[in-house]
Every structure is written in structure tokens, then in C-alpha cells.
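Take a look at the structures listed below.
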Structure 1
Amino acid sequence: MASIPKTMKGVLIEKTGGVEVLQYKTDLPVPTPKEGEVLVKNDFIGINYIDTYFRTGLYPAPKPEILGREAEGTILSTGPSGNLYNLKPNDRVVWLGTSAYAEYSAVPASKTVLIPSALPAGIAAASLLQGLTALTMIRESYHVQKGEWILVHAAAGGVGLWLCQLLRAVGARTIGTASTAEKLELAKANGAEVVINYKTETDFVGRIKEITGGDGVKAVFDSTGKDQFENDLEVVARKGTIVSFGNSSGAVPPFSISRLTAKNIKLLRPGLFHYIATREEYEGYCAELFDFIIKDKLNTRIHETYPLADIARAHTDLEGRKTTGKLLLKP
């Protein structure tokens, strides 16, 4: 068994702000796993848009903080007690938690699962948080049925590409939106049946109604926040569902709840962690996601794998909408 060093490389933030607050350090203490935790040597670390919200302070969290919510690697040691769900040193695992932007993370065993041998290196870290977000939303936020028209905004983004692929796998008909020809092409390649450039389309609402034969879409999955919210209310069908799950264009402003009455619209603001709160839910959804990737040959698109020291460039690329698919870090 590899010996565990005392210090490690990692990215610390001590205050909120722009990319300048991301401090690459080489002398951070290696954490010690507590009860019910495992110590993982991270091989690949996932970057998610939510990381920028914690960095800027949009989502408050105590500082100093090591950002990052997911990684894959090898268990080096386990906590002294607690339920470890049969996990042991040398297991190849992927996990959800906090403090991922580092060489080593002490993480809850309850949110750590074995990686199937059929998954190549990097794929589990690249798929876990965004793939589970998309999968839980099409199963629980709105249980999508075969043949239904579904609208996905930012269809070439991290979660957007997962939604397009999973919706195709379950037989839905997907309309994807994006801002460039290249992103529209990517959404189409990943399962969107129809694509719309929301920057150049002059009658967005009319176009959706035309595509759906006047009915509108059964569900909208919207990670953009405020920019498309008014359109969402217009294009969703009677008894339809709007799933708002991000703020890339800013937060949805307050609005009168009575506006939902016109079409008996359901509106949700789901968070992944409340769909996978129990071990049973988490294991079940991980197994289903990995099954989709292996059997349906879903494309886990990796935009770039950045060295941990290049974290500022990675965040700059992500916020500048320069990326399609997943950003990974290599410690």
C-alpha cells in the first residue's frame, strides 16, 4: 500500500471573488478520514459550474475552502469506524462530496461507489455529477415518457449534453437550444432532434409551437435561469413542467405564483443531493447511469483535462462559455 504523505497539492480559496482568489498550494495538509469516511487519492477531478457559484459567493459557504464536488481515484485508507459500505483500500472509486480540488480528499463512504471495470479512466469523474443531475431530473423532476417533446436549454453544456443523450435513450423528442452553430451541431449529434439558436431566432415561442403542433413541450429543462424563464412559461404545454436548475444568465427574479394557473404549470427548482440522499437512492442512480454509459454507449465528452495548477484558466474558460462538455483536473 502506498504510504500517505503529510502534505499535498490543492487549490484553496480564502475569500470570494474572481479567478484571482483561486490559490494553488503545494503544502496543504492531507486530511485524515473520520468516522464513516474514506481517504481517496484523486486521479481525475470534475469541474462544475456550481464551483464558480461557491467561488463568487453566489452560494455562501464558510471560507477558507477547497472547491470541487466530485472525483475518482483509489481508496488509500478508511476511517476508524462507521458504515463503510464494504469499501476498502485499493478500491477504484468515484465520489461526491466537497474539497475535490486536491490530491487527496476525505469523503463520506455513503457517497462513494465502486467504478465498473468497463468504464475507462476519467469517465466516472466526468459523468457523475452532471450525469446524475440529468438522470434524476428525467426520472423524478418530470418523468419523461417515450415520444414526448422536451425542451433543453444550453443543450451543449455539461448537463445539457447528458439530457440530450438520456432523452434520446428513453425515446423522447428533444428540442435543444444553444448560442453558436458549433454547439447546435454538438447538441444534435448527442440526441437533440431539433436545434434552435436562441441568439438569432426572432420568434422563439412561435418556433416551439410550430415544432410541437401548437401544443408546446411537456417539460422544459432550463439551466440558464432568468434569460429564458419568460419563454419557458409561454412554450410549456398545458399541465407541463418547468424544471429550473441553474443560474448561468442570473437568478430567476421573483414572480407571481398565480401565473402558473393559466396552464396548470408545475415549476421545480431541484437539487441533485435531495434525490440521492439515501445510500439506496445514490447506489441505484449510479448503477443506472453507468449502465446507460456502457450499454447505450453514451458519449462522455471531455472538453479538456487541465493540470491542477491551471485552475484559474479552467474557471475562465468555463465562465466564458468557451467549453462544450466536461472539464477535468489532473492533480
Structure 2
Amino acid sequence: MAPTQQVALVVGASRGIGRQVAIDLAKNGYAVVVAAKSTSNAYAVTPFPPDPNSPQSTISTVEREIREAGGQATAIPVDTRDFKSVQEMVEGAIKAYGRVDVLVYNSGAIWWASVENTPMKRFQLMQRVNPEGLYGTVQALLPHFKNNGWKGRIIVVSPPIYSRFFRGKTAYAMGKVGMSVLTKGLAMDFEREKRDEMAITSIWPAASIESAATAAMTKEDPSTKKDLRKPTIYSDAILAMLRAPAKTVNGLLALDEDFLREYTGMTDFSKYSVVEGAVPRRIMPARLPDLTVAEQADEGRRTDSIKMRASKL
């Protein structure tokens, strides 16, 4: 690895959006740790590369794709529900490259239904993979960011917080919004501790993106392809976030299209349409709420559980 080469850990990188992000980070000079549950014998897959939205696409095949294109990649299996597995993933990344500069947390479990129709096991799975998996990964990485002199970036796949997002998928929204709360809260920690070269940012699609999750929908109704964008819009937005000053993106809950428009000046998004000439329907509101409040600068007396516990010993 070149002395100045940065290292990105992409969790949930076996297919779809995560795969694209890993590949495009590698194309832009990053050494990439691709992590997820699925592994395979990458050299037994024919034809190669496999359909990126199929079960044949695993972290093993993504590693091979990156390496055969001249990039650096290491596949590390992880079960984000298991904190020990998460810690082993992080230690494996450090062992492989000596550092981690960027975390992209794309791992996610999905079940869109009413509360009545969301079984407890589904609810628990989503909470463990989504907010708990993210929290554990961040916890495991923070000491390494500290060793790097508090220089690093965290990108979270989670949405802006607004009411319509809860409709028809409350259990899923509870976890995803929790991830966005972590983005806001950790950003405040960075700001309070004057860790000016650290930033955590959330990203969400403005229009639906072609992925394993949308494959069933388009198989049932091929006409829905016109409303899909290629996952490259997501990786392009993430790369733009990583190039932006940390203070600009710290705590930001952004949409891919809107970020590219506002921060890079992009106005033509036609190259991202899966169906040439189509204009995919925007699934997000044109305006999103501002979560700040007038009295935010005066938070009063802050409670610190660590200090409170120490005083009782």
C-alpha cells in the first residue's frame, strides 16, 4: 500500500449499492475492506463478474473485481448483529492496512409493513443490523480514529428525519431514524471535543436506486425500471462528501441528488437513469425539516454518567 493511500471500510459491500461504493472508492485510490456476511469461491463464478444484485455477488467476488481492475481490496466476513464479529472485522482491517480512514455503513435489514404485520423477530433483526450494527462498528473504530489523530470520515446510509418516512414501515423507520440520530449526536461530540478533522454524514436516495431490494419489483413489473437510478449516483455523492471539508458535512443528513446539486453544481442527472431518457420519480420531499431549535446553544447543565458513576465509587 502506498504511504499516502487512504483505507475505506465498507460494511454491507456484497452487492447493489454497497458493491458499487466499494468499487468506486477503489477506482479513486482507496484500499477497500469489503465486509458483509456472504462469502464464496470467487473463482468458481462464471460468467464473471456476476449480476451485482444477485446472491452470486459476495464480498469475495467484489474483492476479485477490485483486484482484477488494479485496485487493492480485502474481503472480511462480518455479522453486524454480533459485536465480537464487528470487533474482529475492525481488527482485521487494521491488520491488513494499518489504519482505517473512512467507514461506510451500508449494511441493512428491511421489512416494510404495519406494526401489526411486523413480527417481533423481524423487528429485532432490523434493530440489531441497522442501529445496533452501526453503533457497534463506530464504537470499535473510534479508538483507531483517535490513533490517527482524530482524522476520519463516517458515512451512514440513513434518511433525513421527517414524518412521512414512518408511514407503513414504522419498525424499519425506528431503526433507520435511530441511525440518523447517531449521526447528529456523534457530530455534536466531534464538534464539542474540537475534533475538526472528523465528520459523520448520513446519505439517502432522492429517487429509488437499482439494487437487490428493487430487483423483485422490476421482475414483477418491468415498467417500474423507468423510476430507477444507477447506484453510481450514490457512490458519486459519497465521494463528493469525502472531498468536502469536514465541517461542511459533519452532522449532515443529505440526499444524494441534492448534495451533488448543492455542493458540486451538478444539474444534469440523466446519466444515472437506468432507462435512458427516463426521469425517475423523486420519492423524497422537496423540502425537509430543520431539526435545530432556538435554544440549542444554551443546553444548561450537562449530565455525564461517567462522572456520576465515578463520584459514587
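Read-outs: derived from the displayed coordinates by stated rules, not from any lab. Owing to the predicted nature of the structure, the values given are computational and were not obtained by experimental measurement. Cβ atoms are built from the backbone, for glycine too; each structure is taken alone.
Quick rundown of the values:
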{"item": "Computed 1.00 for FRET efficiency 1/(1 + (r/R0)^6) of positions 158 and 222 (r between Cβ atoms, R0 = 35 Å, to 0.05) - originating structure among 1, 2", "result": "1"}
{"item": "Winner on mean count of other Cβ atoms within 10 Å over residues 198-205 once structures 1, 2 are ranked, highest first", "result": "2"}
{"item": "With helix-only ellipticity at 222 nm (-39500 (n - 2.57) for each DSSP H run of 4 or more, over all residues; to 500) derived as -8000, matching label from 1, 2", "result": "1"}
{"item": "Which entry (1, 2) yields the derived value 1.16 for Cα Rg over 2.2 N^0.38 Å, for residues 126-205 alone", "result": "2"}
{"item": "Structure responsible for 2.4, with distance in nm of label points 7 Å out along Cα→Cβ at positions 262 and 294 calculated and labels 1, 2 on offer", "result": "2"}
{"item": "Among 1, 2, structure where mean count of other Cβ atoms within 10 Å over residues 62-69 as derived comes to 19.8", "result": "2"}
{"item": "Which of 1, 2 yields 23.6 [mean count of other Cβ atoms within 10 Å over residues 38-45, calculated]", "result": "1"}
{"item": "Among 1, 2, structure where volume of the Cα convex hull per residue in Å³ as derived comes to 169", "result": "2"}
{"item": "Label whose coordinates, when mean count of other Cβ atoms within 10 Å over residues 70-77 is calculated, return 19.9 (choices 1, 2)", "result": "2"}
